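Before anything else, here is the set of structures, which you'll find just below.
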Structure 1
Amino acid sequence: MVVTEFLRSKVAKLLGHPGVAFVLYAVMIPLTHLTVWYNYTLEHESVHNAEHLVFLGVGYLFWRQIFGADPNCFKLHPALQFGFLFMAIPVDTFTGLSLDQLVKEPFQAYTTMHRTWGPSLLTDLHMGGVIMWVGGDTLMLWPMIPVALRWMHLEERRAVRIDKQLDDEADAAVAALNVPVDV
């Protein structure tokens, strides 16, 4: 009962809006990876764990716009879904490239951990930036394929309907003339 009431609430309707989902994604990724917030999550494990839940929630809201089957009053046309994914690519690119271009470790919490294994902190940061850039862009590009196919099939069905309608109108016009043809 409570869940049903929430799903019908203004808050749920707002969270279901594609624009809200996109803005949450576009703000969340750079904010959590390029600001002091990242360092704060390294120093406070409970905040870090809560952040993972927020990532799941924002991810759900974002991907719901593309592949969601649950009720949503905002149903995007495949062309808009394609654009939605396309516009998300620069978010990961910007964040990943920003991390890859740093010349010193920006997160103090890492420098105090005194890690004795793996690459240097800066190399690790650069590798993470490249993974975010390439992985994030790939994460947006691959789903564009089924979305483009859905869009194409939708347009094909629309073309068939229009062709049938035009054929019916042409047949009706010829029948309405009902003029005998002299040979």
Structure 2
Amino acid sequence: MEVGTIVWAVLGVLLAVLLIYAIQIYNSLVALKHNVSKAWSNIDVLLKQRHDELPKLVEVCKQYMGYEQETLVKVMEARSQVARAREGGDVGALGAAETQLRLGLGNLFAVAEAYPELKADTTFQHLQDRITALENSIADRREYYNESVNLNNVRIEQFPDVIIANKFNFSPFDLLEFSDEEKADVSVKNLFAG
């Protein structure tokens, strides 16, 4: 066998191996991208469910909390902001709106403590439990979403994946983050001051 033939054969095998490797990288990046979309869809379903439950909760509260309209209005305004951000796919705006909604719900549940008839209402109890369960599910899904985003964002920056990612316009996703205010405890004392 000639040396030239051997060199061409080795180059052909090397090119085939590189092509197969590039295809594997591309396919794994596609899988990561779709995993982020799936994680977002899971959050979106829960946000829609909570969106549908909040007006029911506010209506029940209105029957008992006549002079606490400001608290109820804040919850509904935050609900609208979450809906706009969710529908627009704006993860940054969603995080800020979620923070306001969670604060509003925390305030609403804290203020409800001052209304024994409201707390005893079975519809209120059911809605409170349902919304609390949805909140917990959203927190779990947010963690999964952020992990999916992180895996995607790291892979598209690593070598040699970055070459394929840049060539085929794979882009990073934003994390879904809530502000520190959302993580703070609700001050019942401050709610009744003023």
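Bear in mind these aren't lab numbers, they're just calculated from the coordinates by the rules spelled out. From a predicted model like this one, the values you see are computed outputs, not experimental measurements. Cβ atoms are built from the backbone, for glycine too; each structure is taken alone.
Of structures 1, 2, which gives 15.1 when Kirkwood radius over Cα pairs in Å, for residues 26-129 alone is computed from the coordinates? Here the read-out was taken from 2. When relative contact order in percent (Cα under 8 Å, 6 or more apart) is calculated for each of structures 1, 2, structure 2 gives the greatest result. Calculating FRET efficiency 1/(1 + (r/R0)^6) of positions 50 and 170 (r between Cβ atoms, R0 = 30 Å, to 0.05) for structures 1, 2 picks out 2 as the one with the greatest value.
If you work out distance in nm of label points 7 Å out along Cα→Cβ at positions 58 and 82 for 1, 2, which one comes out largest? Structure 1 gives the largest value of distance in nm of label points 7 Å out along Cα→Cβ at positions 58 and 82 among 1, 2. A value of 4.2 was computed for distance in nm of label points 7 Å out along Cα→Cβ at positions 2 and 90; which of 1, 2 is the source structure? Matching structure: 1. Determine which structure produced the value 11.6 for mean count of other Cβ atoms within 10 Å over residues 42-49, calculated from the coordinates; the candidates are 1, 2. Derived from 1, not from the others.
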